[in-house]
1. Who wins on FRET efficiency 1/(1 + (r/R0)^6) of positions 55 and 87 (r between Cβ atoms, R0 = 35 Å, to 0.05) among P, Q, R, i.e. which is largest?
2. If helix-only ellipticity at 222 nm (-39500 (n - 2.57) for each DSSP H run of 4 or more, over all residues; to 500) is computed to be -24000, which of P, Q, R is the source?
3. One of P, Q, R was used to compute Rg and Dmax of the Cα atoms in Å, and the result was 22.4, 77. Which label is that?
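We did not get these values from a lab; they are worked out from the coordinates using the rules stated. Just so we're clear, the structure is a prediction, and the values are computed from it rather than from any experiment. Cβ atoms are built from the backbone, for glycine too; each structure is taken alone.
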Structure P
Amino acid sequence: MLNGKVALVTGGSRGIGAAIVKKFAALGADVAVVYAGNEEAARKVCEECIAAWGVRARAYRCDVSSFSQTRELVAAVKADFGTVNILVNNAGITRDGLLAMMKEEAFDSVLDTNLKGAFNMIRHCTPLFLRSRGGCVINISSVSGLMGNAGQCNYAASKAGLVGLTKSVARELAPKGIRCNAIAPGFIRTDMTEQLENNPLMSTIPLGTMGEPEDVAEAAAYLACAKYVTGEVLRVDGGIAM
């Protein structure tokens with residue numbers, strides 16, 4: 001289904017990102033796995049993709065908040081793979097805290113990685129999309145960006161910003177055959193949510209349980225192939241934000 005495509009996934013070494021990488025590889029795409037710090041994990045994901053599905057896979061280290069580093073990253077992926085057809089902006093961090101006590105650095109760092117990082121990647125991949133006369137961007141937002149969440153004003157702002165970015169990019173680039181959509185996961189079982197297993201918030205999920213990274217990967221696979229869908233925000237949240 002994605003044979004001959006090249007997918008670049010930021011935050012691809014673990015959790016949701018790794019699940020998306022593997023799903024795309026299973027569908028035949030070559031994958032560029034971008035990581036911030038854990039090279040071993042990123043390389044392991046690449047090795048699994050090569051062994052299981054025979055695709056090309058390579059790991060790249062990059063701080064997505066850096067405009068220059070992301071420019072160099074995209075140039076490196078182009079040199080290795082020839083182009084980029086699908087971009088998944090999954091890299092994200094949290095620096096939770098109450099608004100009245102939040103430090104400026106905690107707000108800035110989350111916005112820089114989660115929101116500006118997505119802009120940086122879209123900005124540098126767009127020339128490749130234009131050259132190919134098509135492309136697909138998938139931004140990983142969050143239900144926190146749709147609902148808000150106490151103690152997460154920085155994270156919720158960054159994820160809400162991704163929704164606005166998604167819709168603006170979709171409108172601007174649609175005439176060029178480039179689609180842009182977002183996924184808004186709810187509580188997904190990853191390293192970042194381990195501490196929430198017994199949290200009272202779990203009782204607010206209509207379906208009664210956390211989701212799995214593979215649930216988000218399935219949504220990403222759909223959006224990667226849905227040729228008539230753009231500007232959409234697809235919730236994968238067990239109904240919590242309905």
Structure Q
Amino acid sequence: MARRPQTEEQYNAKRQQIIAAAIRVFAQRGFHATKIEHIAEAAGIGKGTIYEYFSSKDELFLAVYDYWMDSYEAAMQQAAEKHADDPLATADALIETAIAFYQEHAAYAPILLEFWAHALRSDNPHCLERIRKMKQVLGEIGARTARQLIAKGLFTQVDVESFAQLELGISDGIFLHWVLDGQQYSLRDAYRFRQAVIGAGLMRPTLRTLLKRKVTKRLKEGYLHSTQQSKS
């Protein structure tokens with residue numbers, strides 16, 4: 001077995017080299033068809049070297065997702081902190097950060113989708129735990145921004161936790177449709193349209209008045225805290 005590099009910097013550089021190669025191979029072949037030797041060949045190293053850094057293909061696959069999500073979470077936190085006193089600017093910055101991330105990783109969309117499926121099938125609980133951690137971090141940022149908007153009178157009363165989680169789902173959905181549609185339109189325009197729809201609403205004044213009480217109740221209650229499915 002080859003020796004581990006002498007310095008932490010060398011170790012981290014080699015580990016990142018393996019992750020970068022794994023991203024390319026997983027995207028091309030898919031998780032199940034990929035073998036460690038494929039990744040070793042792409043990285044220009046021996047198969048045994050990979051096992052100095054990752055005990056299995058599953059661990060390496062998770063490391064790819066960890067690498068992406070750690071970077072994404074850090075960027076979102078930075079965007080929120082930069083505009084902490086201006087919730088409208090924060091909302092815009094968060095959207096721009098999401099757009100930049102999805103555009104950068106558009107070619108690797110199959111890995112993101114496959115990781116979600118793998119997390120549901122895997123016996124390794126860390127896979128789902130990592131996804132839930134990401135959702136929690138981003139949900140907290142979104143909920144905090146929504147509270148600030150409400151406090152400034154810019155947002156109607158709404159259950160902020162439900163709103164933040166729904167926003168996460170919408171964001172992922174927009175990205176998925178954009179990829180499936182062959183990236184034929186601007187991802188930024190799609191996100192901005194979503195923002196406009198949420199901001200302006202779809203109801204005309206007559207319908208808004210008619211449904212005001214019901215809509216207000218649903219917005220305040222959200223859906224995360226319900227104990228049974230609504231029958232209405």
Structure R
Amino acid sequence: MKADERIEEALEKLWEYLEENSVSAEAAEAYLREELGTPLEILVQSGLIESSKGKPCFTPAGREAARQAIRRHRLSERLFSDIIETGHEEMEEAACQVEHIVKWEVEEKICGLLGHPKTCPHGKAIPSGDCCRKAMETGEKSVVPLNHLKKGESGVIAFIKAGDSKKLQKLMAMGVLPGNAIVLDRAFPSFVFSVGYSQYAVDKEMAGVIFVKRAAREDLSINREVPARDAVCPVKSRGI
């Protein structure tokens with residue numbers, strides 16, 4: 001592990017101790033020394049930690065660095081848990097690797113893709129970012145399951161969360177692919193949606209695995225590109 005990565009890992013553990021009180025001082029310091037080989041003195045020399053009445057505390061720069069590190073880590077956990085659907089151990093290992101290479105622009109895109117989540121898979125808070133505050137202030141539409149859309153709403157398919165390969169194959173055969181435009185035509189008794197010039201009906205469970213980036217209000221008349229196989233087919237409804 002590189003020196004800067006050890007610093008980030010140390011800041012994350014200290015965040016859990018100083019900001020969340022989820023680990024003890026002894027556990028935090030033992031983790032730094034034994035697992036990372038990063039004593040508190042190094043963080044003090046780096047201007048990230050200072051001593052207050054014998055207790056370590058973040059400097060302003062240290063607190064912001066720790067907040068960003070914990071945010072990247074927990075967003076990475078969400079990414080692997082929610083979209084890639086890895087197991088717990090694989091999720092932790094992958095998140096620890098990815099968090100150190102995620103840049104600010106990519107971090108915000110991941111956050112937007114996930115719908116600006118508030119907690120990680122373990123239920124711990126994810127510090128908000130500029131993108132989260134902007135989404136709240138402007139009412140920016142987020143990525144939601146198809147069954148969360150209202151009749152007539154449209155958007156672009158962001159991803160499919162179908163652990164069942166048969167479900168995934170059925171959806172792909174319909175043209176339900178990331179990047180394709182989609183419109184919810186009806187939400188009861190089944191969810192009827194259009195992709196291109198074809199219309200399909202699915203149940204709530206199936207609609208729940210299709211995640212859509214809602215169109216902004218000015219883009220509600222989203223352009224439907226016609227899949228090649230449907231170029232000469234009239235609109236018709238197909239259910240599964």
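1. Numbers: P: 1.00; Q: 0.20; R: 0.40.
Largest one: structure P.
2. Working: P: -13500; Q: -24000; R: -11000.
The read-out comes from structure Q.
3. Numbers: P: 16.9, 51; Q: 21.3, 74; R: 22.4, 77.
Derived from R, not from the others.
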